[in-house]
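Colleague: In what follows, structures are represented as structure tokens.
Any read-out appearing in this document is the output of simple, stated calculations on the displayed coordinates, not a laboratory observation. Keep in mind it's a predicted model, so treat the numbers as computed, not measured. Cβ atoms are built from the backbone, for glycine too; each structure is taken alone.
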Structure 1
Amino acid sequence: KIHGSKMDAITGRLTKDSLVTTISALGREREKGETFAIEPYKKPLINEVMNGRDLVIMGYSGSDDFDISPMLKELNTMKKIIWIEHDQKLSPGEEEIYKYGSVENLSELGSSELPKIDKLLVELASIKKIEVYKIKAKTIDFVRGQLAPIYNESFELLQKDTPEILSFGEYMQETHFNASNSSKYRLAHDLFYELGDIESAERTAKQGLNYSKEEGHEINNNYFTSALGLVNLSKGDYDIALEYFEKSFKLTENLNQTGEKIALLLNIGLLYQKKSDLKNAFKYSFEAAALLTENTSSVVKFSVLNNLGILYRDNGDIPNAIKNIESALEIVEKSGDLSRKSLCLNNLAGMKISQGFINPALTYASEALKIDEQLGDLNSMCNTLNTIGNIYRTAGHYSQALQYLERAYQTTIKIQKFNAKGLVANAIGVIYFQTGKLDLAFEKYNEALKISKDIGDLSMQATGLNNIGMFYRAKRDFNTAFELFNQSIVLSEKIGEKPNLGVRYGNRASIYEVRGEFEKALEDYKKALSIEQSLGNLEGIASQLTNIGGVSGDLGRYEETIKNYTQVLSIMENLSNQPGIARALNNLGIIYYKYKKETQKSLEFLQRALEIYKELNIPQMITTTQNSIDTIKKQVNLR
């Protein structure tokens, strides 16, 4: 028994104690990274039970293959698969039998017009090298007419035909077309909103609101009022969204709808978060949390914990962010909610990146992507691809990073998700910048800045100004760079955004440094270090220690410089951050020769850095490091 029912409909036998997995159980209480696998303790038993046996599958539509498809692909010992496909129109004696052959190139299946179930059966016939059949029949007649005689069973429970299931059209006629106009528009709005068609979602919500007022339908009136708040939130019209949310809040209190009240408080908190007003975002989220009780649904509890986790992240409190997201993950692992599990995993991956922990971040994000692909959730997939791209970028694997980010970028275009498109454009720009393709980086940075202004995203605007400032700094237009860094800092402080503020102070300090204003540079770098330390961001701490070490050297404080660079190397080695290790080695190599004249030690550091840069295939740094080695050797030989 490998699917949902707790009773064998053929014999009447209860099966709740037998081996059962369902779509909800599939994602429930699995080991990390094993969302779609058979649990390890079940696998030996299942393989033993299936050894040399024929597996007959019936009563399964094949429309959602999340549970059965991965399981069938893991079974290695069975002899034959027979899939019974129900066809209500087929009479006894009209059954159709198909045998599946194997194909050499399975990648061609993805573009074929075969139905989903046929693709699965061809794949099983190809990778398992077993006999695979499909029988199309009216299932009840097949069981009574074909199977019953074989097993000498009467199957008394099946003597009467089960009622025929209504077609979708008949179902809609019975349950929808006779509903009120506001209820009809409620369904239409739900569909358009879920599909991301915001224009149609807004149109149907407005029409539904008018009908609900005419009908005196208070619940639908409140529903559409709140829905128009969400529509305007998606459009970036925050003031209009807030008006609708506040109207809905009053209606919710009049109707005494506690669940809806919690959702509204979270939505208002989300609105303030998007406006980067974290103080008010926390206020409304805490109010929502205060309404939770033991009887509150797990979905609502999840939403509160997840929202708080994101707010703590944006406020730079990564430990509390992780604590809340892990609590949310526990809820969805118990309930088997795969979509929300993917969201939690992706959020945890992002938090691990911010702490500089590459491998845990990649583990979380890879599992999230696997879920997104199985569910066909393009919206979530876009976010996860972006996360994986940034993980590979942080690790210095730029070609892999670009592959994932380009997939994310194309997905944002497909689903018209402009905020995500801006984030991905910025991320692609960073890779171009880090690999020396400055003009391409400038193009992407400007694209992201334009998007951020169009949708009113102040956080993304601050990022765009900072990134374009870095472009001008690289072009040695220091005055323009300084002005852009200043604008980015002012905007970041205005919206209370802490996570990127340290980087921006560090960038402004770099302009002071190049101007020779070392004390001002040191002041900004120390301010940046203090911010990173308060966030517990190891990578950020390492970056600012490097900067302070550089200025200390300019001021003649060489031992302090070496101390800082050595500390940075230790941090990067603990984080397994290869680009960071190479930079620290390179800096130590330069400093040991420049200030201590220890040639051998200097060359050892530089040679280790060069080997890493070659492994990472970063041409610009390979050339720079090799030039440093050659220069030192030449000067020593000259002496």
Structure 2
Amino acid sequence: MLSMVLALSGSSVGRQYLALQNDLLLDLLNLLHTGSARVQRQVIALLRRVLPEIKPIVFGKMFGIASLPPRDVIVSNDKDEFDVQSIGILDVFLACIAKSLTVQTKVKGSVGAGNKSVTTITLATAIHPRDPLGDRWWLRGCLSRKLSECIIALLKDMSAGKLSDSWAVVTKNAIAQNVLNLTLIAERMRGPVECIKTPTLWLALASLCVIEEEHAERLSSSHWVTAGDQENGNQQSRPLCDNHEDGETPAIILCNSCGNLCAECDRYLHLHSKTRSHQRQIFKEEEEAIRVDLHEGCGRIKLFWAMALADSKTLKAMVEFKGESTRSKSSIISGEKSVTTAITGVCRFCGTTGNTGLLAIGNVCSESECQEYAKSACNKTLACGHQCGGVANERKCLPCLQGCAGGGQLKQDGDDMCMICFCEALSCAPALQLNCGHVFHDHCTRAVLRTRWAGPRITFAFSMCPICKSRIEHSALEDLLAPIRGLYDDVYRKALMRLEYEGLHRCEAITGVGGRFYNDAANYAMERYAYYVCCKCQKAYYGGEARCDAELAAGDNYDPSELVCGGCSDVARAQMCPKHGTDFLEYKCRYCCSVAVFFCFGSTHFCNACHDDFQKLTNLREFPKCPAGPRGKQLDGDECPLHVVHPPTGEEFALGCGVCRNAHTF
């Protein structure tokens, strides 16, 4: 039935008719959250066609929404009137993204705890099935990542005006409203336990996955005005730090004794026991300030009491709540109640605060992880006054992660998550800025380069920047990058030579204009052929075409010691090629007509598929005749896939030099 409706939407008359069927549209939106994956994909395709024919105000009334989101969204100070259960016009779509997010929560600045305590949750685990959700029942359950990516693409197209101009305006406003709704959460619900149960937080995270640069500029607000604007308004200009003489450093804290202070001056002036009892208060405008950023596809909102960010590519999110000690560290007073407990030390990595132990004399806590980071961290102070967040002994220090002017061009800042681990902010560990400009944790980057590829087949995606996919390059990583480059050059040379010998260097995939591998024979060869690392000589050797491994779904469960090239496993004593030596020596799989990849038991060669099923094959009494397929399958026809005459299946046979053999074949 859904296929028939989808076919009906193929014509303009059909789309106009479907746009008038409100009950049908509601049923489709219900299926978006309850149907099978196939049904959900059809619903998304159908909505793409029908939504341009529906006016946003009519769509909103289907959910009982009387008015569209305002064009000029402002922050309201009257938070008591905000209803966390109120429905937004795009909530039914944003809920699909929210149900696919994996969110990490932590509390920053807790005394003795830092931000090491991280909790991973999803919407299904955060909101109890019996928790009231009002009319937004579709916030329950979970959704596949693939479908969420389709919804993200739909919302971005709606925001870009690809459906209609009216939907573009409404989509942008609705996304902005959902992000700013996070500022309206009541004070009692701002704790980690209460906040993660509110639909407002999850819809805001989903909205951060689809925000644009326009939103970042439009939603950021400091609630201060310049001196020139002050003449025409009632707001006051932003106060400056009384302890600085540069006339430009803004103040965020008012001390009854010391005056207006910036965060750094507040910390140092109140280290002494005589000044710790000073009554201080963060400016109300600072508490209500909002900062929205979009860095490399990762949306982020910073509030006085929390920071939330979400990445649309990985569908991972982080919510960092400010601990009580973060406020007490500045001895903030609220009304007539004064909090005068002062904290002396703050760990530069995890944010742990305390007056005793290592934090009483330094800026690194006693946690083993932080101590390990301190060994490789740079201890220099930058020109702006902040500590360098890079690694030790760099020729040029990492630009300031706090975003200070004149510190160099950075595409990220200290609050952005490392896009390799997505567990901690860049400021939580020594970081590296690669030649492409992107910043990652030093230990995360090293871990990726040491682990290399997954599975037996050599691939080089691990050596690419996770964000821009350019080659990872940095002088501090040279000890790890040098052998990787050597292996890459080896595979590059052998794959290109094999392609030329097979006569495929002028195939349509390479010569076709606009193709993926147009004029790129080397990358086509590396994508076409599967190479493996010999555990004995550490050189790359050919193991067949890559599509064979993909079709047979070769797993990652393998023993690297069984990957042996033909030259190091020459049990049949094949004749050495006078031109190429043993570099391209290949063996036939003992149990089928494929090129061998594994060498096991000191005597047996296997292809990838037969190796996965070796117990069955080694116990067979009769083997298939040539042509024989993987896993003991008898193939039709008479011609051998290897195009050679060889002994019966079940016997070892050296194919000889693979390059020369293919040259004779073609």
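Colleague: Between structures 1, 2, where is FRET efficiency 1/(1 + (r/R0)^6) of positions 154 and 178 (r between Cβ atoms, R0 = 35 Å, to 0.05) highest?
Modeller: Largest calculated value belongs to 2.
Colleague: One of 1, 2 was used to compute helix-only ellipticity at 222 nm (-39500 (n - 2.57) for each DSSP H run of 4 or more, over all residues; to 500), and the result was -8500. Which label is that?
Modeller: 2
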